[in-house]
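Q: The next part holds the structures, each set out as structure tokens.
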Structure I
Amino acid sequence: MVRTALAALLASLAGVMAPAAQAADRYPSKPIRLIVPFAAGSATDATARVLGHELSRRLAQNVVVENRAGAFGQIAAQAAARSAPDGYTLFITSNTTHSANPHLYRTLPYDPVEDFDPVAKVGILPFLLVVTPGLPVHSTAELVAYAKAHPEALSYGTPNSTSLVAMETIKHLARVSIERVQYRASPEAVLDLTAGRLQVMVADLAIAMPQVKAGKLRVLGVTTAKRTALLPSAPPIMDAVPGVDLAGWFGVFVPAGTPQEIVARLSGELLDILSRPDIRTKLASVGVEADPLGPEAFGRFVREQIERWGRLIRAAGIQPE
């Protein structure tokens, strides 16, 4: 009787698991969407298009990039979290949605750990401190001195968590006042910066460097503790304001509950893509240093980063909304 019950249970489990296994075997059989939480032209968007193109070739299916900007990535994260866990929705995102937002907002419409399965870490993203050329400063130290001599005269734009936390950290440690102006997307903030409606911004290399090269913005420093190989001429902000050391990161997730066979397939493809020198060069051209991790290591990294960004945000005195 026990054997009969056990056999029935095993048959039942096999019946439940068979469709999932068959779906994984056929995967992918239709186009895949890659949700991006920031606007076209951002570093996240540029990275998504590089990886999406390569995945399309490898999976023999179209990978369609879908930009859903706004609310520090909450709109896109919620959409991705609520999607079917079948491998046909990928979410390429950053420390904004998966490290900082849990500490910047009292409530979120998604859980960065429970609602997603990690697929692969992609890389890290140093940010630049930039100003309009009309501002008479040429270094971070000069910016601090100017801000102290002209209280309430400066404003900065912030479309994401890295720019926000970096600038608020600089303000807190240097004891200066620079007004915060919230933006929906980086291109909008940079447009106002180049037009002189803002004076200061911490921006990713992808969005800032074209304007720097055109002479419309001036670089004062980089947010990381050491110089970045992506722009060796930029000194660390930490040289003038000790304690400033942060960078963004990118990674790919799927909705929680996606079959592990599919997660393994996607992770393997992405890690192989990221190992190629030509892909690393393409990512470097948009300001991203490739730093791949597989699902298990990436999951640990995400949990560690949630704690780290919490410490940074609290130290900067940023209150959750």
Structure II
Amino acid sequence: MANSGGGKLVLGITDSRPRKIVGSAAFQQPERTRKGLAEKLMVSVDFRLYSYKGKRVVVFTVASRSYGQPVQVDGKVWWRKEDSLVPMPQEKIRRIFSEIGHDFSNDICPGATINDLDKEAIEVFRSKWVEKSRSSRLKNLSLQQLLADASALYGNGITYAALVLFGTNVALNRFLPQAEIIFEYRSSDASGPAQYREEFRMGFFSCYDRIWNLINLRNDKQHYQDGLFIFDIPTFNERVVREALLNAVSHRNYQFSGSIFIRQYRDRLIIESPGGLPFGVTLNNILDSQVPRNRRIAELFALCGSVERSGQGVNLIYELTI
């Protein structure tokens, strides 16, 4: 149903016409069913219970699939054709994936080699992947095989995703100078130079800890009262900041020449990422939309546990900030 645009499943009404309400004893704990479906399918499922003349009717509401992403069950994409449940044709699946456009991050960078990647950054990625997957096999792989298994390298071809995440300063200056993050601290809104500025033109796994440490260096405590007690809370939550950085790196448009800007003030943090919202994402659906602009980068983050494949980063930021 999700792959066909979503819809409602009504239990307790006859299939044959004229339809009659006959009641249903199915799914005595529909909340458990709803939760299980949502976790397995990564699609929103809701339900309502009705009673008509003592007869129980259950209505499940299934949301449409995410833009550019078919729902899969055990590796297969199903949809309804007339009254039958059948595998979706490959041509239809290809059209769905093409909705989000070309994935620049999965392209091979001409001229780049594995020597253009920072080995220490790759080892950070390896350690996180081992921790997430609990696979000791990954510890013994060569750098080239590790990147090949992660689909960051094809043959001897280095993807732009690998450059963004692991590239050296020299390599990025040569192949992708716009893959840059600029941090500024400003003590006020006054125009002019920032009190502190640092530029990072290197793979994200080489600098993401440094960026958080710079933010946390000026992370003032806020005070709030709960009854008779006063507690401290940091202005900037580490999980929120890291999630926002991952979002900026995953979803910026690397074919634009601008840089990612992080501007920290005493009481707020502003992150600007070139490219605007991906097609299909609006301010109304941004909390639960799943449209990766750079799918290969997002999948590499997911491999090492930095983000969830469900793509709920903005929703997580929103909830933790509240």
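Rule-based calculations on the coordinates, nothing more; no lab input. All values derive from a computational prediction rather than experimental measurement.
Q: Assuming 21.7, 87 is Rg and Dmax of the Cα atoms in Å as calculated from a single structure, say which of I, II it is.
A: I
Q: Still on this model: Work out the source of -9500 here, i.e. which of I, II gives that when helix-only ellipticity at 222 nm (-39500 (n - 2.57) for each DSSP H run of 4 or more, over all residues; to 500) is computed.
A: The read-out was computed on structure II.
Q: Right, something else. Where does the value 27 come from, among I, II, when relative contact order in percent (Cα under 8 Å, 6 or more apart) is the thing being computed?
A: Working through the options, I get structure I.
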